[in-house]
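Read-outs: derived from the displayed coordinates by stated rules, not from any lab. Bear in mind the structure is a predicted one, so any value in this text is a computation, not a measurement. Cβ atoms are built from the backbone, for glycine too; each structure is taken alone.
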Structure I
Amino acid sequence: MAIALSAITMLVLIVLFIIKEGLPFIFKIGITDFLLSTDWEPAAGKYGIFPMIAGSLWVTLGAILVGVPLGLAGAVFLSEFIPQWAMKTIKPTIELLAGIPSVVYGFIGVMVLAPLIREYLGGPGLSIMAASIILGIMILPTVMSISIDSIKAVPNSYREGAFALGATHWQTIHMVVIPAARSGIIAGIILGLGRAIGETMAVIMVAGNAVKLPNSPLDSVRTLTANIALEMGYATGMHRQALFATGVVLLIIIMLLNYIAMTAIRDRGKKK
């Protein structure tokens, strides 16, 4: 109990520290000016983080568009179409992707992906597209692992009932199995989304870090996490408080996503 409470205490202390440092700044500047202004010039007293919010949303949406279809398709294939012994070998291998340091993904993005985008699609290469592809690969283990567990948890009687009614294997999967596992799949997607929006190092390396509103997937952006990591080392005074306030916004977003994911998982448990 003491060990469990100590972990919770550390989390509470971290949250309270970030809120204590950042919340007064938000009230001082004004929530509207802080969240919706497009000017980020700390030296001039301008602290608008809307370009970073937009950049985070663009990159996260791109990661979901890349990672979710691949993750769900892989989960269906591993759960329904290959022998059990092969699934037991392939699934742990895919989950090893989660153990690769994010800087390695970023290095591959800078050296391989960004030059390809720059040569064949235009733009600076370091862009929303590059960051989305890298993050889409990084969230694959989360989306795929939870989706596999959710699909495997669907009772075989569901499949047998569909087969008895004359459904094909594919009809059974997309009309019976996937809807039955929907809450777990959604939870995996949301947890992957939380991982994508909270990623720092890989995004710093491949997103370009331009403080501007993007107009296309080929534009460079700066995310909330990258903004904190890049400027915290030399920030002082109001500038430092603004970065803590950025952390408050990021913390609220991630907590909301995790709450939605936990609600989806709890709903799945009630249906069982």
Structure II
Amino acid sequence: MRFFTVLFVVSFFWCNAQTQQLEVGLQVGGSYYSGDMDAPTFSKNVMNTNFAFGFLARYHVNTKLAFRGNLTFGKLEGNDSMSDRAWQIERNLSFTNNFTELAGMVEYNLFSFDAAGREGRTFTPYLTAGVAYYKHNPKTTYQGQTVMLQPLGTEGQGMEGFDEKYSLNQISIPFGGGLKLAINDRTVIGMELIGRRTFTDHLDDLSGRYVAYDELRAGNGEISAILSDRTGEVTGVFDPERRTTGDFRGKADVKDYYFSGMVTFSYMFDGNFGGNGGQIGCPTF
């Protein structure tokens, strides 16, 4: 009985100390990739930024802490031709990759935040991190046609003695931060930058080593062999003996990252959708 009494007292004071609220909104911005096709400078990489958008929901536990969910849609892109490194231009690989991501994150406000200004500031920077599931599908363009790369096994995936084909369903670790400002007691605007540490090196279909042209053609088909080594499109000379199995193609030990920069627009609901200062399910006497 004593245990339940203590539990009730703690729960009561915890509940009434909170400003629990639900916030839902829209995000609009851009997404870009970092990996083996990076150009040497940040300014050139940013030129590969593509449109991204999404939806968010925040559950405010108190003025400092919130749990959030994100559903994000975006496009990643890389192109060796953007580089000024001779070896990278000669490699001549490129890709695009549309992704869909569902993330669960924890958000920490550096200042106490309250849209109504009753229990904190109406402006705060914040930090956030969590875990995400995303679906992706790298593609390239060949002879004016869009070609999906993962089924081709351009580094020998699926062949005997090589790795299995990489998964198009992956987990990542999102992390980042932003700023948010309540323009009234219901409406919040903000901006944020979120990076994702992935556990794959295949957002760009580029990871480890070349497979010799004839070996790859015999195992995975002619298109796989052609798209594995596109140097001849730059040099004008097709040489099936240019690469031997094991030649360097990409850095397999460095995983890919992707990023999104978003402007957010959201609306705050009271925890019980009206009344009681936004408290959810708290007992009143």
Structure III
Amino acid sequence: MKQNSRLDFAQARSLIIGELSSAGITNPLLEADMILSSLLCVTRAYLYTHPEKILPGTFQRSLSGILSRRKQREPLQYILGFTEFYGYRISVGHGCLIPRPETELLVEYALEKLGGDYFLDWGTGSGCISVAMLKEKTSASCMSVDMSSLALSWAWKNMKSHCLIDRCLLWHSSSLQDMPVEDLSLDLIVSNPPYVKSDVIEDLMPEVQIFEPRIALDGGHDGLSLCFQLLGWCARKLKRDAYVLVEIGGPDQAEILKNHQFPGLYLEDIINDLSNIPRMLSWRRV
């Protein structure tokens, strides 16, 4: 990108689209709008209604840096430092999984099933699920757990920026047995655990395979190793008639879990996402 050229918004947008397209980015138009909106602190609508506005020279230098990183297939969310999740801005970067839109379905059902005020978010990552639930239900509090200290640093940042740090206990642990959770104390357990099969991670798109933490992706040979650990542990921690909700990777995993009996739990529902793919299972404590 030439630093001495003076680009207006429309020209800058066209340039970004061309650069991203040549690098194999699948949605260059959307990403161009996201980059410019973030750089200029304006809405997408403003970009479209003010195409003649000149992009300041300092922004052009920043834009060159962003494009250089994105063409290496670094996730745009990491480059910008944030993503949107359930209507809230979530800070993200290296070391935490980028929240997916599908997980908003998990939040929606978790809020519906949260009968009391205290829940456990197991495998919290960036803390996006906890943030959304605490913001939506102001009487609630939670314990947010992750085995990655780096991921928890992002969760802490998000709790602090959303003024939720006093309602959330962040806990670093790789073992369910290490968590300070009393029996029959939880009103809900919600989890988006690693559920990608180990042998397919190398086939994922570069943004995921190279940049996102493997610890947040790898669910073992069938993608369910951590899910089975959680479901074998949670019944004695849940109150009677409380729920555990788990995000999964698709129909094969839903079939495996559907045919397995977990002590103290009754499988109540399998929920499909907007693409009609099984995305979440809910069990009730009996």
Original post:
Which one of I, II, III has distance in nm of label points 7 Å out along Cα→Cβ at positions 66 and 242, as calculated from the coordinates, equal to 5.1?
Top reply: II
Subject >> Computed 22 for relative contact order in percent (Cα under 8 Å, 6 or more apart) - originating structure among I, II, III >> reply: II
**OP:** Please state which of the structures I, II, III yields 4.0 when distance in nm of label points 7 Å out along Cα→Cβ at positions 162 and 178 is computed from it.
**Re:** II
Original post:
Given that helix-only ellipticity at 222 nm (-39500 (n - 2.57) for each DSSP H run of 4 or more, over all residues; to 500), derived from a single structure, equals -4000, which label among I, II, III identifies that structure?
Top reply: II
Subject >> Source structure (of I, II, III) for P(r) over Cα pairs in 10 Å bins from 0, in percent, computed value 6, 25, 24, 17, 12, 9, 5, 1, 0 >> reply: II
Original post:
For which of I, II, III does P(r) over Cα pairs in 5 Å bins from 0, in percent, for residues 90-145 alone, calculated from the coordinates, equal 4, 14, 12, 12, 10, 10, 10, 9, 7, 5, 4, 2, 0?
Top reply: II
**OP:** Tell me which of I, II, III gives 0.20 when you compute FRET efficiency 1/(1 + (r/R0)^6) of positions 122 and 194 (r between Cβ atoms, R0 = 25 Å, to 0.05).
**Re:** I
